[in-house]
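Take a look at the structures below.
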Structure P
Amino acid sequence: MNMEPDLLQNTIQQNTIEEVDNYGPNFKKLKITDNVRELQTVIRDKSTSRGDFIFYADRLIRLVVEEGLNQLPYSNCQITTPTGQTYDGLRYEKGNCGVSIMRSGEAMEQGLRDCCRSIRIGKILVQSDEDTHEAKVVYAKLPPDISSRKVLLMYPIMSTGNTVIKAVHILKEHKVPEENIILLNLFITPSAAMTIKKKYPNMTVLTSEIHPVAPNHFGQKYFGTE
């Protein structure tokens, strides 16, 4: 079966992600297959060894990153094959970057580099004040031209959404349009999803699971700081 490139791309997306009606058209979730559910199960299981945890987490991260790349703009192109034939295909449009919210977001950096080996990656550190427990940005290192780029914001676990809200605020202070931000996430609670939707309705959110209990041990287990 032959398909035009745009139709083929849309078909791939429809087969692997689904919109979540409760949170608007910009909120998307991986379609739950047996493979995805197994990855989620191993990550949540307290008896999982750290080696297995990292292996399965990296696999789930890769799936989310691949779907995040599907949200980026493509342009039509025509190339010549080794047999001299022309082929109508697609290329990523230039002007994309990643930003990880430290520290757990750094676990997703390698998955992004595996797919886009030359992509630039910035970092944002958000910490809670010991007295007020308010989330505050204490460090941000971003590409100088980030305002003209599509941004893949990486943060695997969201319980309240407060950390991501602070990080997006920093991106917007650097003139990044809200619609140019794609949040890559593994697990999010319904309350965090609603908070993000209300605060930043034009930002795209891609997750693997919406569940009342988030695996908050993720960062400690991935980096061995339990």
Structure Q
Amino acid sequence: MAATETRLLLLGSVMIFEPVNGYQIRRELVSWNVEEWAHVNPGSIYSGLTTLARRGELERHDLVDGTRPVAVYTTTPTGREAFGRMWREAVETVDLLSPLGFHTAIALMALVPREEVADALAARLSALDVGVLRQVETQGSMEHSPPHVRAMADLWMGLAQTEREWIVTTLRRVRAGELDLLGEEPTWAPRADDPGWEMARDRARYVEMIAARG
């Protein structure tokens, strides 16, 4: 498997739409522009799903939909446990110069219960404050560093402060009951022409087909 972030992304996307076929997952992730921000090559999505099935985190169901054979995926208890563990770690681990894990986790935040989201964001806020304090101490000792190095340190501090403001705002919204999180009635629905509606119809059919197989 590639990076942990890719594993988290694939598990989460299957959890959103399961049962779901590989083409649908690829189409959905391409629509999320994952090649740009998550560095996921669309061509590697199928192999990633196969790897997760081999790990026991996904279950592959080989179905015949009409006359067309199709590989349909669902998550396993092992996969859902792995997702929860990786999601929490990605949120709570602060690495300002490599934020991909955090960004991936936030993209999948709707798969996590509200209380857990709030706890994880609060933990990240505490860790970020410790990191900012260390950065302040570091800057204080950089008097004899080259000017461009001090400027780079200022950039890092700015990134930390911007993220902190975002976390404080988002944590307040989560605690106020805003955003749509796991187990709650959604306040948002896709547009009428969104491919997600087709995926929902396919999902209902796949559920019946998998159940008929026993």
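Derivation of every value follows stated rules applied to the coordinates shown; laboratory data play no part. This one's a predicted model, so the numbers in the text were calculated from it and none came from an experiment. Cβ atoms are built from the backbone, for glycine too; each structure is taken alone.
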If helix-only ellipticity at 222 nm (-39500 (n - 2.57) for each DSSP H run of 4 or more, over all residues; to 500) is computed and equals -10500, the structure in P, Q: P
Source structure (of P, Q) for FRET efficiency 1/(1 + (r/R0)^6) of positions 46 and 206 (r between Cβ atoms, R0 = 25 Å, to 0.05), computed value 0.40: P
Label whose coordinates, when distance in nm of label points 7 Å out along Cα→Cβ at positions 30 and 86 is calculated, return 3.9 (choices P, Q): P
When distance in nm of label points 7 Å out along Cα→Cβ at positions 22 and 54 is computed for each of P, Q, the largest belongs to: P
